[in-house]
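Some structures are shown below for you to check.
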Structure P
Amino acid sequence: MTNAFLTQSTLPYQLPPFAEIRDEDYLPAFKAGFQEQLEEIREITANPEPADFVNTIEALERSGRVLHRTAIAFFTVSAAHATEAVQLIEQQVMPLMAEHQDAIYLNRALWERVQAVPEAGLEPEALRLLSEYRKAFLRAGADLDDAGQERMRGYNRRLSELSTAFSQRLLADTNARALYVADRGDLAGLGDDDIAAAAAAAREAGHEEGYLLPLVLPTPQPALARLTNRDTRRRLFEASTGRGFTGDNETLSTAAEIASLRAERARLLGFATHAEYVLDSQTAPSLDAVRSMLDRLVPPAVRNAEAEAEQLRQVARREGFELAPWDWAWCSEQVRREKYDVDLAELRPWFELERVLHDGVFRAATRLYGITFEERTDLPGYHPDVRVWEVRNEDGSPLGLFLGDYYARGTKNGGAWMNPVVEQSGLLDSPVVVANNLNISRPADGEPTLLTFDEVNTLFHEFGHALHGLFSNVRYPRFSGTSVPRDFVEYPSQVNEMWMLDPEILAGFARHYRTDEPLPREAVDKVRAAQLWGEGFRTTEYLGATLLDLAWHTLEPGTRVDDAAAFEANALKEAGLGLALVPPRYRTGYFKHIFASGYAAAYYAYIWSEVLDADTVEWFTENGGLLRENGDRFRKLLLSRGNAMDPLEAFREFRGREARIEPLLKRRGLD
């Protein structure tokens, strides 16, 4: 049998032939890809002609096609369907990937050619590409002496091993700590569909009877808002917040070593901390600018959270207990119900997955951008749950493929994300394929998939990332789609959330799954009126995670953290966020974003991007909302550009000015 990665896929849009890919294909394909790209690099450095943009920079962009095809398919699968075989491959591949990257970016002959490429006469996108390559080489250590480069290789290899270990241990601990309940009565407050799903999850996990509540990635667990049994709430909360802290799958020591090595690597590259190293490549001008913004937000957020807590304590005392962290969500829903006459759990029958997807998410994109969707059951995904849609422009011209993978499973990482599967590029004549992953609980057989209010919002959010990828119209693959600075990438996805409660879109998808009756208008009005309720908690828990991230990544080189739990507690206290009732959205033990993903020292990106988002929502509102001309402008001036121009310049061209923070402050009740 031939290895599927050694030739370009012949499927539509170059979709990887997942049905033909075997686990044993990956490692040989990686090795063949490494060898091929290194030979291409040797050809670049051996070229007797003077270095120019085409024979050096474009040649670099064209190199490594086998490796790229293999890596993008493998990491799509390792995030969403990490079987034991896939995890073993990942453990072998990650150090090899780190070594390969070093073999390119620490190649002195290649670095000399990149430096020698003339800038004169280059088009803006080409000039930006040259600049980005030069910066990437410097940030990788190209200017270090031999001893420094050897240390860099050691750091990179060890960090790749540790990040893989953190991710795999967290997945194992998340599965192991899923809450098993023997008595149905302990799940009082959950709907029949939730209980049926919990029973199905228990059978899938090997239990002959009882119920299982799988854990989602953040600290808050959806069931906490509905469980009336206080001891079950406590057990679920402690299972969530205890991940990675003890046992065979402990991650705290791994996290501490990662942070320490990142600090050492940053010093080697001339930066005081890893955070300053990260901020050097973001849209935020400096670490001080980020801290200044966060410091401005913490006091009002905490005041709002404390005011909310006072109302929750009244509910708790009325019910005969003192408020604890595991009670917050449940008591908050009681206040929402009593004060605003809104029970978000009761809205779930109006949020059925297929309806939300087709008549909500897709319909908003069609109204705004003219694109259409046709499901392609003939095209394979990497798992039976994966669905494939072909996306076309209004004139029928092909745009790309969209993959949706919505259900939780034991082999899938927690949380929700978008990732490219094929990256758009004019240089390579490459189309675009993107995937969205969520972790929705699978219903019992024959039952509908009913979503929570937050899950509907997440569908819109992640599809905003998908649109960013689908609309990419750049020449160079390095700039494709969401390949923008981390503190800009969340901006388009956050904007797309606005269409969830747009009256026209909401009326289309919020219909009762049994009766087809629309969600009553008064219920919608109440949801809108209650939008600020709970914002103190949400902002405070987010800021807790953000400042915990910065605490880990502003460690001075040489610092060793022996007690990560104590470090975390002290960091939150010093940030003014040591609230026992409001733990951070992610604690160290399960903070995958920063220890096994791309958000290290950049979790601030969500709220930094939200400044742009809130200002853009204001622009759409001022200009008529869900209109094609508005969508066309947003697509042309911002979504299509990827990183081919400075993202903030793209924003200024779209908005006509710099972003203002006031819309964000108003949205979060901080004005």
Structure Q
Amino acid sequence: MEVTRVFDLLDRFHENFPKADALAAKRNNEWVKFSTADYIEFSNYFSYGIMALGFSKGDKIATITNNRPEWNFADMGMAQVGVVHVPVYPTLNPEDYRYILSHAEVKAVLISEKALYTKIKPICDEIGIQLVYTFNPIDGIQNWNEIIKLGKDNEEKYRESLLKIKASINPDDLFTIIYTSGTTGSPKGVMLSHKNLISNFIASSKLQPLDHNHKVLSFLPVCHVYERMITYHYQYKGISIYFAENMGTIAANLVEIKADGFTTVPRLLEKVYDKIVSKGKDLTGFKKHVFFWALKLSHRYEFNRANGWWYELQRSIADKLVYSKWRDALGGNVKVIVSGGSALQPRLARVFWCAGLRIMEGYGLTETSPVIAVSHAYWPNIKFGTVGPILEGVIVKFDEDGEILIKGPNLMLGYYQDPEYTASVIDEDGWFHTGDVGILEDGKFLKITDRKKEIFKLSAGKYIAPQVLENKFKESIFIEQIVVVGENEKFASGLISPNFNHLHYWAMKHKIHFRDNEELITIKDVYNRIEREVEKVNKTLSPHEQIKRFRLVSEEWTPQTGELSPTLKLRRNILYQKYSGLLEEIFGHPHMLKQTSAASGSAPIINLNVNIKDKLMKNLGGIFKADEEEPPKSNE
């Protein structure tokens, strides 16, 4: 069956891959499974229910919830009626909720649980949204099952009408509005059509090594375009989707269902790697020697047996003794990991590939539905340090300054109620300006080098690409975040927010006493230890790129405290203002950040709230059976 509207997936899924576990969620210690037939039935009931409530094509309904099968039922149910789905993160601040719900002209909201309901219901009352339902049953509060019951009761009345509405919906019709937040300004409502997402999930599905015999675990926010598109992609392939119970059970869920794959973000893989190293340091004697021999071997991994037979022989031995245990900790069946959101360190990609854990790294934006390029699962269409070949159907070219421009069926319709901003990112010839700078290696592999608006020039005329440098420094287990500064200055410098979890453990190990983080960063031994990490990276950089001076800060940077955007990007203007005193110390005079254009780009492929991110890192970091209460071991 041809899929031209997203809801066409329902019939295709059931006709081609009928199964008892199309979607699943764990409740009361049991996995509750929904068949492909259940999926269709609940989606139809939701359609009939909202029709009975008076909703029609073009109306907006928002969902604010964690991942669950019911989200998918509501998503498809809305799509069949032509109602526009506005998925929103369950971790935003009240101001963002107020803006998004009002700006999108939402008429009803579906919320996951009571605490969130308590937070959002007053906002809904304030802006006149009368229909507010919860997915979890709560006494005295309207539940989403009331919509399902209303649908059942009105099935006969609306069956024919629904068929006519579905037939009237075109591939170019507005399907969803997804709000993204950059580093400045109000959230922008990205309008995506059915065709936008369909073109992306069909093209990417051709590269997917999994099929209808497999199952995946979903734990990244399904309200984001990244996880959302890939859930459609899974359904197109007939892959079963199991939703993680909560952020604290991801490791257990991976093992329980023996997942064949999952999607993630690079920072999580970095933390998992740190935990692997930490676990290795706990070993003794011969086991420790073998562990680090295998780890060192993985850092040299190349595709297509390029290292020769002797390397491959050693690798096969390391696999039996070490790598197989890493795979077992993930359930033993993982065949592919999809990574997006930011650049994955080539070093980590080599480690995971060497261990038999294939990583397909992708790049894109909400505005591009989202994938622009992705590494394939097999050589020769993969190269370390790049995000792979351009996705089928997408056209890419580079502006004079290296900015990546794209056209294709995946390009958004525009920003909701914001034609000016739309015109600022899509030029007269129809090219979307991503705001990212890149190159095409070997005429085939896209490599992202930086954000256009973040590149700056030293007073000597040398250019600095701060994001590239920041990613290098964050490879250190001691550095959680760093902002590289120095525009129009003689040298580059940095503000560092340490990995305090690890730093506390290191301080304890070295009998360093401190009252709090504020005192900790003033201790000379602490400064010297982090200086060693900075110097280690400096040795790999060109002289003008090296961090000549740095200062430590006592705060952890988060979206809640304002230093990071919801997409976990550095809010450079805010950081410059907050630490103006430290910058004046470094440069000897007030330092100003250049003004950035609001039109120069948008959110990256993944928009993961920091609270969710921290839990993910903590829990997936623990899959290697290290003590959850023990901080990571020192690099020393």
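Of the structures labelled P, Q, which one yields 13 when relative contact order in percent (Cα under 8 Å, 6 or more apart) is computed from its coordinates? Answer for the origin of the read-out: Q. To test your reading of the models, identify which of P, Q gives 3.2 for distance in nm of label points 7 Å out along Cα→Cβ at positions 505 and 569 when calculated. For distance in nm of label points 7 Å out along Cα→Cβ at positions 505 and 569, the value 3.2 is produced by structure Q.
For mean count of other Cβ atoms within 10 Å over residues 25-32, the highest value in the series P, Q is held by structure P. Consider the structures P, Q: one of them gives -16500 for helix-only ellipticity at 222 nm (-39500 (n - 2.57) for each DSSP H run of 4 or more, over all residues; to 500) as calculated from the coordinates. Say which. Working through the options, I get structure P. A value of 5.1 was computed for distance in nm of label points 7 Å out along Cα→Cβ at positions 417 and 529; which of P, Q is the source structure? It must be structure Q, since only it matches.
Readers should treat all values here as calculations from the given coordinates under stated rules, not as data from a laboratory. Just so you know, these numbers come straight off a predicted model, no measurement behind them. Cβ atoms are built from the backbone, for glycine too; each structure is taken alone.
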